[in-house]
Structure I
Amino acid sequence: MKQNGGILGPYKRTEHSESIFREYLHNADKIVPLRSGSYGMVFKVSLPDEPVESKYSQIRPDEHYGEPVKQIVIKICIVQTDDKERYKIPFTKSKDLTAISPNEFQNEINIQTDIYLKTVKYLQPICPAIVYANIFYGDKIHSITQDICDKIPSTSEIKTYLRSLADIIVSDRSLNLNIGILGMEIISDAFPLYTYNPKEQSEEINMGRYIVLKLALETGYNHNDFHMGNIMIENDSFYFSGLSRRPIIVDFGRASKIPAHIMSIIKEQVETDNYMEALSYLCHPDTAHKSINRSNYNWICNPNEFGKTVMMQNNIQIKRLFELRETAIDNNVRVMRRLHDQNPGKYPLLPVSNAIKTRLYNGIIGGGKRNNKKTRKMNHTRKLKTNRRRI
């Protein structure tokens, strides 16, 4: 069975979360390279078919809630700890792997965590769950990369590259480079939005528009990098009533908060069903990332490019998606209530409260001891209430 939804893991401090993550890598039967970009390499980690304990469990609004997670993905990037020009290490003949700062690494994780928490109340968040994130320094670099390389097929060139990368970073500390590891739930049985034909599959394209707008409305964030490779269309019959697909949005490296005056305009446009016009304000100079070129994002930034007839059709489709989502939520609430009545200890009621979400999630990088008395008291209370937390 394919997995979708979120990931549930034990409530642990950061060092214990690392132990659980390393155990997952150790138990994996293979780690396969998926893709590589300018800022990182992405791998799929799979547990074997035979019974192997997984401390990560699925979160989804049906009877499969709580089943073990058999696959995750990990992203490996270079983290540069000084303020010099970003270091680039040749990856292929035509591509370099570019370092990012610790703040950039941590901000992306924290933003994704924030977005996840704000959209998980019906157990169908609009972005992947973070399993584990940390920056590895010194000798720990060889340790974590070796754990990963041990499970990468020997024929893979990336295996050799990753080992060489670790050697370079560890041997020359003057480079001020380290390794960042980000583990996430996998988006299974899905295809990137760019694989769909806008003329023949307009519903899928409008699902992409819907999720970018949903992100803004529910979280106040502008994704700022909404090319079609950052939106996945997953086979899922629970998100929209009567449809068998749903959109997932990924990669929050450029995400930022939308100014209040722009957010107000977006909401006004949505209230009058002008969804395409609402989307165009995400490209407004007051909110858009400085690198955004409107012409590169016509499908979001320039609604008039399509003509009035197509624009009206898109508005109608997007409105229908919002309506089908509301119907699906009602259906999922009823399903989880029935399951909860049968087994209150296993299945939660929807929507999950903020208190429950806080106890279920531990994705933000960092952790460790806190000196604040209020925080210590709050953490003590959480430990008494639950021994599981969302990761």
Structure II
Amino acid sequence: MNIRAEYVGRVSTRVHIIKSHNCVVLAEKMPKFAPTSSIYILPDDNKNDSLCNDNKSIVYIDHLSFKELNEGDIIKIGTNGIISVIWEESSSDNLIFTTDFCNSACIMCPQVPEGKPYSYYKQNIRMVELIKDTTKLKSVGITGGEPTIFKDELIQILKLCFSKFPSIYITMLTNGKNFDDFDFAKQCALANPNIKYCIPLYAASSEKHDYIVGTKGSFIRTINGIYNLIRLKRPIEIRVVIMKNNYKDLPLIADYIFHNMPFVTHVVLMGMEISGIARKNFSDIWIDPIDYRFFLRQAGLELKRYNIPFSIYNIPRCLLLKELWGYDRDSISSWKKSYLPQCKNCREKENCCGIFTTSMTQSESITPIY
């Protein structure tokens, strides 16, 4: 391996037409005529190949990892040789990860926020510029951390996305607090009109919401941000993560949404992913979804009566009352989604979101439906 600096490039298997230094050559064997300016990814059983013993930049990976890389994928190669796929050209859904840092400290956050703000701006700009084929692309997510931490950089990313794929729908996962600055909200709205803003609301009062979020003043800033976005006629989705601290308030939250923001396009009621900070706070936040199913049904039926579209994420179908079947979605990312052994013969498996493989625990009430 001869990788002196972190590198972002586009994977190509067509060795004979490699001309761009932005390409990473994926090959079963080292080509005889291989320019030293390229980076090569080879199966690790080629290490003794005489063609590899020069100054070429080569990364060796195992066969399983090798087969997971495809033409058009955009990858990041670290100086340690670790490869991360940051864009899959064959996927209909892709993600732009902006930063690990967040201006909240949610008690059920599935991540472990970094102490210092760090932006992946340069990596993301390079990644989007390298995208060629968007024919299979249906949606893009923008997330973090909190994407609005680096305001000017976010606006540039939004503009580039609109230029690169002007008809693609984009969802931004944000706590909404920085949109209490109307000028910033307006700049984002103008930068890309295809954004749906997905904003969490964990309670119908500032005291409880701020406690869950971990920072005082968050509730009012989030509400102001939502109102600024609706003034700009932007679509807004409200997300409610359900935990021990707020499950009894679900009907109240539904009522609050109807009376204070009936303009929202969608509401999501979400089960927890017990990892990261959530793992640390497990005893304070965990409640089995089977124990809040009646509160969830009441909230769902209220939203239905209010004519506000809603969905349920991250809760296996067997833990829901039948009145809510059909509102549950296939919501867990494929790379961290699985099913328990007892789910093998469940007749509703194809309609179930499954479970987080990243969670430290699962509901003891998950049972097959026959």
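Brief remarks on what is shown
- Structures I, II, by distance in nm of label points 7 Å out along Cα→Cβ at positions 26 and 314: label with the highest value: I
- If relative contact order in percent (Cα under 8 Å, 6 or more apart) is computed and equals 21, the structure in I, II: I
- Distance in nm of label points 7 Å out along Cα→Cβ at positions 90 and 146 - structure with the largest value, from I, II: II
- Computed -7500 for helix-only ellipticity at 222 nm (-39500 (n - 2.57) for each DSSP H run of 4 or more, over all residues; to 500) - originating structure among I, II: II
- Origin of the value 0.99, where Rg/Rh (Cα atoms, Kirkwood Rh), for residues 98-177 alone was derived from one of I, II: II
Read the figures in this text as sums done on the coordinates, not as results from a lab. Source: prediction; values computed, not measured. Cβ atoms are built from the backbone, for glycine too; each structure is taken alone.
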